[in-house]
Each structure stands twice: as C-alpha cells, then as structure tokens.
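Listed next: structures, encoded as structure tokens.
We did not get these values from a lab; they are worked out from the coordinates using the rules stated. What you see is a predicted model, and the numbers here were worked out from it, not measured in a lab. Cβ atoms are built from the backbone, for glycine too; each structure is taken alone.
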Structure P
Amino acid sequence: MSISPTVSTMPRRRFLATGAAALGLAPMAFLKGQQGSPNDEIAIGLVGCGGMGMGDMNNFLHMPGCRVVAVCDPDANAMNGAKKKVDDHYKNQDCKTYKHFKELIAHPGLDALICGTPDHMHASVGIAAANAGKHVYGEKPFTWGLREGRMLVDAIQKNKIVWQTGSQQRSGGEFRRFKALLQNNTLGKITRIEAGTPSGMSIQGHAPEDKWAEMAGKPPAHLDWETYCGPVKGYPYHPMIHPWNWRWTHTFGGGQLMDWVGHHVDIALWSLGLDHTGPVKVEAAGELGQHKVFDTYVKYAYQGTFEDGRVIEVRSDFMGTKVTGENGWIHVDRGRLEASDREMLRNVPAGYNEKIPGHHQDFINCIREGRFNTASEPEGCHRSASFGMLALVAMDSKQPVKWDPKTEQIIDNPEQAKHPRLGARIV
C-alpha cells in the first residue's frame, strides 16, 4: 500500500527533503548536512546496547549525514560502554544516556532510533517510537508475539514513519540475485522450496553452576532487572540469562528458530512473493534442549502450505535457501550462490543491477527521500516472523495449525488460539 507523507506529521528535515524532491529540486537540508552542519544531520538514538545494537550503531556512526546522539540500556555498564564509543568517535562528551527507552524517545531533536533489544521488547519500543513520529531501524525477528506484530505494523503505517528491519540479507548481492533468478523463471516449474536455519544453543557462560542458587534473584547493581524484563513482569533474575543467553528462553527469545526465521526463511518468502501473506497450514516437530535454565528447541522441522498449494520446508540440518524446479536447483547462503548448472546463474533480467546501498544506508536514504519502501519493510518482516511463531504453536501443541492469513486467526482449535505467541505483551 502506498502511503503519502503529510506535512502535519512529518519532521522538519523530512519535509524539506521530500518537499524539494516533489518540485524536482535537490533536498537542500540534507545537502547541508553532508557538508558538515550538525543541525541538518539525522539524529539517531540506540535502545539496547548489546551485540546487535552496537553493531548497528557502528554503521551509523561512520555514515555521512547522520549523528548518534543518545544511548539507552537498563544495564548501566553496557550503556556507558556505548556512550564511550560514541564520544570517542566524535571526540566530545555529548552523547546522552537514558535507562528507559521512553526517555530516549523524548530526547530533544531525535529523528530515528535503533531497536537492538532482546526480542520481548521489540514491539514496545517500536510502537512507542512510531507513535512519537520517530523512524526505526529494528532488529529481527520483527516482534516476539504475533498480535503485537500486527499492532506494530499498524502503528508504523498510521504514523507514517520509515521502518527497516535488520534482515540485512535482503540487501545482499547473492540474495538479490537469487530472487531475480527465480522471478526470471530460471528453474521453470518449481517443485520444492527449502530453508535451513541453525540447530542447538550457542550458550555463553556467565556464571558457574555452583553459584546459580546464590546469585538467583539478585541482579547486579548495574542492571535494572525490572526495566529489562519490561512486559514480562515478575520474572526472577537468573545470572545465566543476561546479557546473551536470553535468546534460549521462550520468555525473552525463541532460540535459533526465531533468531534465524528473519533470514533464510524470510529470503524464501520474499523471493517467491509470499511475504505479504501467510500459510494456511503449518506442521511441525521439534526437540527441546535438555538444560536446567533454557527451554528452546534445539532441533526442528516445520513446513507451511500456502493458499496456492506451494509448500515451504524449514529444517535445522542445513543453512541457506534452496529452490528446486524442473530445470534444476539454486541454493543461496551468506557469501555463496550455487546451482545445479552454473550457467543458470547468468539468467538475470535485462538491466538487473545487484549493486544497491547497504542495508543501513537504505534506511537513511528512505528517511531523506520520504520513502517507505525499505529493503526489509514491516509487513513482509511481520509475516516472516509469524511463520516461525506458528511453527512454535504447532510444535508445542503437537498438532498442525490451521491458519487464516487474512484475519490472522487460528481455525477450529480454541486451545491453540490461547498460545502466548499469538498474543501481545506491551509495556
């Protein structure tokens, strides 16, 4: 759906850029910003100063025309480390710090933010930012729960903000070429669609087991555990969960399945034009990890059948996206594009160009130009995350899920419909 920006809700910088573009003129505000005027740079804040958040921030730190102005994290050590990185880069002490994301959103002059939090906070941060008119670069998966994902898409569209999901493979040359080859009918009639994502748990130890009982329920002084938990109120502190291993709990994350559904599964849906709908049936089986603290699936296989009869199979025993057709197969993974016949890899459409701006630059370009068609736009990334959530419902219930992708409702199974992944947890 095309959304036209309106002057009444548009930040001044964006109005100057899009208004000039409408007249066929150069966007003067951003040309000035590129010449070094801090007042015309896109002001960015970081919420969640962990690995992905810091990686995203580093990209924007080195990008002309934008400036990181504030950081936020309930872990004071992580937050202060992020502030130091920003201040060292700009050679000043100007970066502001906030413990709560709503305080950062209220930072004067803020244009955009990075949401690099654990999964359970994606919807809360994203909706609050959208309602405040801030553009968002949000990490994947899109949200923790399905209904909150729809709420976030609605907030983004209602408030006319630019959203880029951190499913950066959509901007990768090998993945874009893969999509172009499929769209150019290289394989002929498609007979099989497979996506592979990791198995296991890459646990990083933070405390020896003999100290768990002593440390349980006693968060360190630098960590505001209540703020960290957000909508997961009353969850007891455990020294193994923060800062990395939250992803191996269904309370905060979703294991490798949800970590990677926004990558190789997303590529399958996006490449085949299925990323604005959903399956009508999902079948799944999984093996839970045997661990005293963590509870996500370590092995799994699931498949979704779509309304047109196409089936996407997902397994944890290989990596990448592979499509087979009457003419052979093509398999894409990070840094690798292979085919049963390499000559097929030449069959791209006339005028195809695989060189595009990087994923972070695409986000900035869309803000400058008043465009909403980012590489990883919200509807498609909500649908990719939803596929993984429906697989978890099928695994947990040990029954196939019948799904209406239009209403986003479970069909004929009231017990499945109560699954937490189908709800919303917002703070």
Structure Q
Amino acid sequence: MSIVAVGINHKTAPVAVREKISFNPDKLSAALQEMLTAVQCREVAILSTCNRTELYLVQEGDIKLTQQRLVQWLEKYHNVPASIILPSLYYHQDQQAVNHMMRVACGLDSLVLGEPQILGQMKQAYSQAKAAGSMSLVMDRLFQRTFGVAKQVRTETDIGASAVSVAFASVNLAKHIFASLDKTRVLLVGAGETIELVAKHLYENKVGKITVANRTVERANKMAKQVGADVITLAQIPDVMSQADIVISSTGSTLPLIGKGMVEQALSKRRHKPIFMVDLAVPRDIEEQVGDLDDVFLYTVDDLQSIIAQNLESRRKAAVEAEIIVKSQSDNFMAWLRGLNTKDTLVSYRKQCLLERDLLLEKALAQLSSGKSAQAVVGELATKLTNKFMHAPTSALQSAAQGGELDKLIYLRDIFNIDSSD
C-alpha cells in the first residue's frame, strides 16, 4: 500500500495550464468517484485552488501504472492533451507525499510563504472526499494528522504572524494605530485587485463602515456588495473625507486625487481627530505634502515594502522551525502506517493458517467418526499440517537458491530460524 500525491502548482505551471485542470467544486463528488474507478485506487481526495490542483491517493500495486492511469484520466476528464499536463506534473510517494501534504497545509509551499487560506482549502477538500465516500482509514488519518501539524506550526512558530502583502500590511498597520476597528470608518479609493484585497481584510476584521470611491460606480458595486460597503464617485471624496478615520488608495491615476487642502478641510471638520492614510498607488494618489500635517499618519507603498521585507525574513526563519515539525510528524505518521501494514499482514496470515487448520481438522474428525484408528488419523493430520505450513517457505527458499538471490536466502533463513550448522 502506498500514499501518492500528484499535482501542479504555481511553481510548475502558468495559470493558463492550471486553469485547464482545475476542478469545479459542484462536480467534485462525481470526479472523486470516477477517479476511484479509473485509476483503480483505494482512497482519493482532490485539492483544487487557483494556485494548485493536487490529487492524493492510497493505492496498491505498480506506482508507474497508477501514474499512467492518472494522466489518462486527467486527459479524458478535462479534455486536455497529456502533452500539456505531463511537463507540469510532480509526483510524491509515501513519506515524500505525507511530507508534501503537511508542508502545503502549513503554507510552506504557497506563493505567499505562510499564508493561512490554504489550510481552509485543505479542510474543504477533506470534507468533500468524506462526503463523496472516497476516503477511509488511511487518508482520513493523514488529513487529521496534517491539520494537527498545521495548528502546531501556527502555535509554535511565527510563520503567519507578520504581514507580507501590501493589502494585509495596510490593515495590520491600522490595527496597531486603532485599538479596535469595529467603530472605525474607512474610505477606499479605487476598485482594483489591491483595494479588493484590502476590503476583504477589513471586512474579516469587522471594520465599522466601508465606503468605496471609484471613477465608475458600476465597477465598484460588485466588490462593495461582498463587504457591505457604500459606493461613491471620485468627485464625492471631499464630501466624505471628514468622516473617514482610515483612507487607503490605489488607482491608476497619473495625478494625485487627494491634495493637502482637501485633507486640511477634513481635519478641520473632524476637530483634528487623526486620519490614518495609506497610498498604495504609483504614481501617488495622495499628495506628498499631506504627510506634513500633524494629524495625519501617511504611509506610502515604499514604507510598506520595507515592512514586508522584514516580515518575509521573519517568516523564512519561522519556516525553518516549521520544516523540523513537519519532518518529525511525517515520521510519526509513517511509523503508524507501517504498523497498520504489519497488523494487516499478521491478521491475514493468521486467518489463512486457521482456515487451513480447520479444514484439515474437519477431515480428521470425519475419519474418526467413520472408525479409522485415532493413531492413523492423528499421524495423517500432523503430516498434512506440516506439509501445508512448509509449502510456502520451501517454495520461497528454492526460488531464492535457484535464482542465486543470496541476500533473500539469508533473509529467509533468518525468518524461519534455520541454523546453518544443521
């Protein structure tokens, strides 16, 4: 029995390839069942995100044959030629596969080192496989152990303690300046990807009120609905500036949108209650002179990049500690798996021996009932039992001897406690 992890990610394939073999969440249950049959494996789970698609399997038999079946199934399921899939695929088996899954869950294999979202995505993959009935003892235990490792890494290291994106860093700074965000009012200027991430982080931190200002209201509406925000035009910014405790801007404008005079008027209306401002745009959205005002805390993208660089170095150091935890826990899991394999083998061997015994004993009792002498019956039973239990070891020893497999012969002699002096 082997554990296999097969996949593609942001390191091995561009988004144009990744999107071709991603899985629709609504069709995942059927895909899992289809994969069980097509690849002929015992257990399967699928993790599919924007940055990676990974297939986790418990299988028996030839690993190369399993890989061939897997590629053939992916080719057929996604209607994508193998020539596109194969160059981007990576394979991990047994401890390497276990180690890989644990690293993924801890964010050690992510585009952003230590990002926490992947753990939630792995938990979703586990739930989907569980609901589809494509997972049993081994994969269930592996996922549970993987979640435990991720929790241990988060608890015992600083892998996720510091911000490593400008969006996250902006919100993190706001949390340091304001005791609580639940009563703060935020003005977001722009509706691009960066502002969308900022809005998401603010929403997750239960900020009091969000207003989005954008050149076109229609573009901002979709994002605003997701975070319960109001939408205004850029021309309306002076009207709401005095209500904003936090202003974060990121547009493609070639000229500043927020000038020193506009902010001075807002501060006057606020009776000089401070405003925290972050300018993520290049060129600037907020005039440089705004930072000279006493009641303004202004940070630019360069300020944040300096913070992010320090935080990334902190995460890299934490990642070294995390790798040690992952290695230790993957060793523990493989020890459990080896014990499981040993237990299965012993149980099967014991069942086989007891079956042979019962069949021969039944024949012996029938012979005694028919009047055959007890001495003859017992003698025949002993001979047949001996021959039955000697057959497999004798065949193995003969095969090793005839094939010149000295190591195997020595191993078999040791197993059956054959004294070489006999």
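Here helix-only ellipticity at 222 nm (-39500 (n - 2.57) for each DSSP H run of 4 or more, over all residues; to 500) was derived from just one of the structures P, Q, and that gives -9500; the source is P.
For distance in nm of label points 7 Å out along Cα→Cβ at positions 47 and 199, which of the structures P, Q scores highest? Answer by largest value of distance in nm of label points 7 Å out along Cα→Cβ at positions 47 and 199: P. Could you figure out which one of P, Q the value 1.49 for Cα Rg over 2.2 N^0.38 Å was computed from? Only structure Q yields this read-out. When relative contact order in percent (Cα under 8 Å, 6 or more apart) is computed for each of P, Q, the one that comes out at 13 is Q. Once distance in nm of label points 7 Å out along Cα→Cβ at positions 303 and 391 is computed for every structure in P, Q, the highest value turns out to be that of Q.
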